[in-house]
Each structure stands twice: as structure tokens, then as C-alpha cells.
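Pasting the structures in now, so scroll down.
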Structure 1
Amino acid sequence: MNESISSQEKNLFLLKILAEYNEPLTANDFMQISGFSKSTLYRQLGYLKRWGLMCEIEGRYYAGVTALQLSKKNNYIHLLKSCSQSALQYLNQVTGETVAINIVYEDFVFCVQMIEGSSALRCSIEKNSSIKLNRGATAKCLLAQFNKDKQISAIKKLEKSHIKQAELFKELLQINKQGYATSESELDNGIWGVSAPISLFPDNAIYSCISLMAPISRAEANKNQFIQKTQIAAQMVTKK
């Protein structure tokens with residue numbers, strides 16, 4: 001395939017390549033397979049990233065959260081978004097902070113629903129964005145929901161150090177015991193976060209959680225309240 005493909009079809013062709021290879025690809029991979037010039041390729045990848053059809057993590061391109069909603073998990077995601085809307089609004093209203101619904105897909109965290117707080121907050125968790133599964137309250141809350149074998153497999157890929165693997169296992173046990181995860185400046189400097197698991201799908205068809213993010217300066221005096229309200233919101237989704 002070369003530049004003769006119509007401009008309207010180029011980004012569709014890149015999506016087709018990603019789907020057929022069934023693994024993350026680099027920009028060089030796309031150039032070799034598509035025959036597109038570097039400028040054309042990055043322009044088309046930019047469009048796909050903007051619309052959530054692809055995401056870039058450490059130089060590799062994955063299906064984005066919008067594309068994920070076209071997959072076999074589509075019905076689960078729509079149900080999750082529908083059932084969690086009132087809980088998300090509740091948490092936003094009682095705390096005034098930024099709140100989000102997140103899921104796991106291929107060892108990455110994807111934000112599928114978000115309501116911003118009364119004050120602007122710059123953080124890595126954004127709608128249609130993704131992060132790795134080993135840093136921050138949201139990621140660890142999701143990882144804690146995995147069964148032991150799945151946890152071991154994921155942690156070995158995420159952490160090369162045996163010491164860090166052991167520390168993460170210990171932290172996940174504590175998260176399961178207390179029913180929530182917190183972090184401070186772990187993913188974004190100056191940001192405190194709390195996440196609680198959502199148990200909407202008893203067969204673990206999709207792992208999900210509700211998260212709250214706030215500047216440390218605002219969270220300091222409200223941590224207990226934020227944790228409690230986040231857990232209540234998660235239970236609202238579970239019981240709906």
C-alpha cells in the first residue's frame with residue numbers, strides 16, 4: 001500500500017493494520033507496512049489519537065478507548081457508563097473534585113467517563129487516555145481486582161525488580177483488605193487520588209473502578225471524607 005490511497009481512507013487503513021497485527025505497533029512499523037511518508041503517517045496518527053481510536057504509550061500504538069467500545073466489550077462499557085453516571089455525579093457534587101470511571105484493557109488503564117471538578121486539574125487520568133497499570137491509586141485499585149495468576153503475570157511485565165514486585169503484591173493485599181487505594185504524587189506531582197472498585201460484573205467481564213483526584217493542598221484536610229464518599233459512590237454503581 002502507498003500514498004495513492006485516498007486521504008479519507010488513510011486513517012482507516014492504519015486502524016485496519018493495527019487490528020490485523022493484534023499487537024502494539026511503532027511508528028516505524030506503520031511506515032513499513034503502509035508505505036506512508038513520515039509526515040503523512042504522523043498526521044493520520046494524530047487524528048486517530050485525538051478521537052480516541054488509538055493511543056500511544058512509550059512509543060507504541062494501541063487501540064484507544066473509542067475503538068475499544070467497538071469491540072466485544074462494547075456492551076459492558078455502555079452498561080458501566082449508564083449505571084455509573086448518577087454515582088459519578090454524586091461524588092462530584094459532594095466533593096467538588098474531578099472524578100472518573102476507569103477500566104482495564106490489555107494491562108493499561110482507560111478512562112471511559114469523567115466529570116471535572118470546580119477547579120481545573122491537570123493529571124494523567126483523562127477521558128480517552130490510558131496509563132500503565134502499576135502507578136497511582138486508579139491503576140492499583142484495578143490491579144488488585146485480578147485473580148492471583150493474572151496479578152502475577154501483570155506484575156512481572158510491569159516491574160522487573162523482584163523487590164518492587166514483592167512491594168506491589170503487599171500493597172495490593174492491603175488495597176483488597178481496606179476496599180480502596182490511595183496515592184500521593186505517584187502518577188502526577190502534587191496530585192492525591194483515591195479509587196474504589198466497582199463490582200457491577202460478577203463474572204469479571206470487565207474490571208472497573210471509580211476515582212477521585214484532587215490537589216494535595218485541598219485533599220490534606222479532606223482525605224477521610226473523600227475516601228468515604230468514593231466508596232459510597234462505588235457501592236451505588238454496584239447496587240444499581
Structure 2
Amino acid sequence: MLMTTLDQEAASPAAGGPEIKFKEDSWDFGKIKQGDIVKHFFVFSNTGDLDLVLKDVRTSCGCTAANVADKKISPGKKGKIKVDFDSKGFIEKVNVYINIESNDQAQPLKQLLISADVEGPPQPKIELDHFKQDLGVILEKEVLHGKVKIKNTGETDLIVELRHKDAIIYTAGEKAVFPMTVASRNEIELVVKIPTLNKSGFIREYVLVMSNDSKRPKLSVNLCGYVISRERLKDLFSKNRDLLDWC
């Protein structure tokens with residue numbers, strides 16, 4: 001009789017234990033406005049044959065709260081985790097992970113993912129027509145003369161300022177006063193004049209473009225050229241007259 005009982009116990013399958021199974025492992029809120037608070041319920045089941053116990057639920061960001069109404073789920077029953085995401089201060093794509101620790105021996109740590117594409121408030125957007133301008137040959141003591149066209153392709157006013165220690169900057173024939181405002185969908189053209197006094201040979205000048213575009217608050221335009229004296233230029237012409245005489 002004892003042997004029969006032992007044989008029956010050996011033949012019976014071992015208890016499978018608790019098993020956590022989620023309806024989905026991730027959730028995408030899609031496009032939301034900055035400052036929106038959105039929520040989602042992750043539904044899960046205990047597909048095992050013993051009570052499932054959630055030991056800990058935590059998130060990878062303080063912007064997200066995860067709460068469980070019942071941390072002990074009987075076999076065959078369902079539970080849910082409420083996740084609240086606060087998008088304040090975020091912009092563009094955001095991913096947050098929720099880590100669930102349980103007594104499921106097969107997967108004691110389960111990870112879920114929420115994501116959102118956060119649209120920020122209306123912003124200005126700066127666009128330059130070029131970042132480098134070759135001004136060619138410049139006579140000694142003359143002025144390096146470049147142009148910078150600035151476009152605002154954003155939705156609010158763009159505030160810009162050009163900086164260079166020696167430059168004098170003009171717009172529409174008058175000396176520019178900074179900061180300047182460029183309305184949405186508008187553009188301005190600035191003329192940058194930099195003296196070449198005491199300079200010779202190849203020169204490169206960087207003009208800093210500052211703006212209230214949060215993504216590109218600092219840009220630079222490279223103005224380059226070759227400064228040469230009149231005497232040197234005449235000498236080059238005389239030595240290469242046959243190449244230059246095309247008339």
C-alpha cells in the first residue's frame with residue numbers, strides 16, 4: 001500500500017507555480033501635447049496554479065507612476081497595473097520602462113514599456129542659406145564683405161543676434177540693431193563687413209549667430225577669402241598676361 005502511494009506521488013506532475021502573463025508588453029500613446037498626463041492599464045493574468053504575488057513595481061522615470069490595486073492574484077484570475085505618464089518638460093520621443101518583480105520563478109522580473117511622441121509648444125526655427133561663403137580675392141586694407149540670409153520657418157517670432165568682434169553688420173542699407181526679430185515664415189538678409197587691415201593671405205572669419213531657437217541656439221557662418229596687396233596682384237597679372245588676355 002505504501003509503495004502504491006509513493007508510485008502515485010512520483011507519477012503526478014509537480015506543481016507549476018504562479019505564472020504572470022500580460023495582454024501586451026508595451027503601449028504607445030502616440031502624439032501628445034507637452035504637459036499632458038496620460039494613463040494606461042496593463043492587464044495581466046495568473047496562468048499558473050499557485051497564487052501570484054507582485055513583490056515590487058517601479059518605473060525608470062519619476063515622470064511615471066505605476067500602481068497595482070491587488071498584488072496577490074489567484075490562479076486563473078486577472079489583475080491590472082495603472083500607469084500614469086506626465087509629459088511636462090519632455091519633447092519628441094520618450095520611452096519609460098516599468099519593472100515588475102514577482103514570485104513567478106520562470107520570469108521573476110518582467111519589463112513593460114510605454115512610449116510617447118511629445119509635441120512641444122510652438123517654437124521659432126532658424127534656417128541659414130549657407131554656413132560657409134568663399135569671398136575669393138580681397139584687396140589688402142579693403143573690407144571682407146559677406147551676406148547671411150536668415151529664415152524663420154517656425155511658428156513664433158525668432159530673435160536673432162550676430163556677433164563678431166570687428167564686424168559691422170547692415171540690413172536694408174542701415175546698420176543693424178540687435179537683437180532683431182524675424183516673424184514667422186519671414187526672412188532677413190544681413191550684410192557683414194569685416195576690415196582686413198594688417199591681414200594677408202588666406203583668412204577665415206567666423207560670425208556667431210545667436211537665436212531663441214531652443215534646438216539650435218548657436219550657429220556660425222564661416223566667411224573666408226584671400227587677402228592680397230595691389231602690388232602683388234599687379235605682379236601676378238603681368239606674369240600671366242597671356243593667360244588672362246582673352247579679348
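We did not get these values from a lab; they are worked out from the coordinates using the rules stated. Note that this is a predicted model, so its numbers are computed, not measured. Cβ atoms are built from the backbone, for glycine too; each structure is taken alone.
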Ranking 1, 2 by distance in nm of label points 7 Å out along Cα→Cβ at positions 111 and 207, the structure that comes out highest: 2
Answer label among 1, 2 for the case where distance in nm of label points 7 Å out along Cα→Cβ at positions 47 and 191, calculated from the coordinates, equals 7.5: 2
Comparison of 1, 2 - label where mean count of other Cβ atoms within 10 Å over residues 87-94 is highest: 1
Identity of the structure behind -14500 (criterion: helix-only ellipticity at 222 nm (-39500 (n - 2.57) for each DSSP H run of 4 or more, over all residues; to 500), calculated), options 1, 2: 1
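A value of 25.5, 81 was computed for Rg and Dmax of the Cα atoms in Å, for residues 103-166 alone; which of 1, 2 is the source structure?
Details: 1: 13.4, 42; 2: 25.5, 81.
Working through the options, I get structure 2.
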Among 1, 2, which structure scores highest (criterion: volume of the Cα convex hull per residue in Å³): 2
